[in-house]
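*Asks:* Some structures are shown below for you to check.
What follows draws every value from the coordinates through simple rules; no lab data is involved. What you see is a predicted model; the values in this text were computed from it and never measured.
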Structure I
Amino acid sequence: MMIGELSKKSETGIETIRYYEREGLIAPASRKPSGYRNYDPSDALSRLRFIKRAKELGFSLKEIRELLSLNSNRKSKCEQVKVRAQSKVNMIQKKIDQLTQMKKALSGLIECCRRELPSSECPVLDSLSEDIA
């Protein structure tokens, strides 16, 4: 399968596919006599779909590389994948907690805003300008 067709079927940009190939996330394509890349359709497409789903779940490319390795290693255990998934859940929860605190702080500042005041007296701007000790 040529890279353009793979790009369309996987909904992945051509440059992204080339990058994944350079990074070892997908197998290097064979080359036609013309020099064009020729990918194994079943392997490349399934790997690109795997990468896309993993990215949607928040995994980094480094983590995806590890998951791909575990997926292809017949000796690996589900527990190894579970540990990585649980770590990702913990990281997501930490981000949610941080975002919740940010939202709470910003909402409190918004409540203090009075539209009629000049921006020089805006509590949001004042809090951003305060010295942090």
Structure II
Amino acid sequence: MPQDMERAKRMVLGYWNDVWCSGDGAAVARYYHPDMRENDEPVDPVEFGAQVVSWREKFPDLAATVDDILVSGEWVVTRVTYSGTHRGTWCGLPATGKSFAVLGLDMFRLQDDLILEHWHSTDHLDLVFAIGGRVVPG
């Protein structure tokens, strides 16, 4: 693998480890480009870092295990297993102590060794069901 592809891979793996597995909300600023967008929406690194910390309050053992990684040009694609235990109120559901594991697909476009664009897809309904939530029709 060419050196720049290896560097891109290390950068994205570092993001998963430092931000999501370690819960370091401040680390977001080290990885995000100033013009960063997630799912085509602008992202403020400070606000996003606060969201990371909030997730960790609800799921203190949250982990993002990278199952597969593919690098092509300026794009890095990961297939991730998110796992953790529900220890705090999330989406109105009080802590259940139940564990979950859900899959995610994430595409990162890099520029200047930073994440410029992140396309994230996870079925959060799977997470709701895994931790004991349910959906009640309106």
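*Asks:* Please compute relative contact order in percent (Cα under 8 Å, 6 or more apart) for structures I, II and give me the label with the greatest value.
*Replies:* II
*Asks:* Another question, if that's okay. When mean projected area of the Cα convex hull in nm², for residues 83-122 alone is calculated for each of the structures I, II, which structure yields the highest value?
*Replies:* Between I, II, the highest calculated value is found for II.
*Asks:* Taking helix-only ellipticity at 222 nm (-39500 (n - 2.57) for each DSSP H run of 4 or more, over all residues; to 500) from the coordinates of each of I, II, which one would give -21500?
*Replies:* Derived from I, not from the others.
*Asks:* So, one more: Could you figure out which one of I, II the value 2, 8, 13, 13, 11, 8, 8, 7, 7, 8, 6, 4, 2, 1, 0 for P(r) over Cα pairs in 5 Å bins from 0, in percent was computed from? Intermediate values should be presented prior to the final figure.
*Replies:* On the way: I: 2, 8, 13, 13, 11, 8, 8, 7, 7, 8, 6, 4, 2, 1, 0; II: 2, 10, 18, 22, 20, 14, 8, 4, 2, 0, 0.
Matching structure: I.
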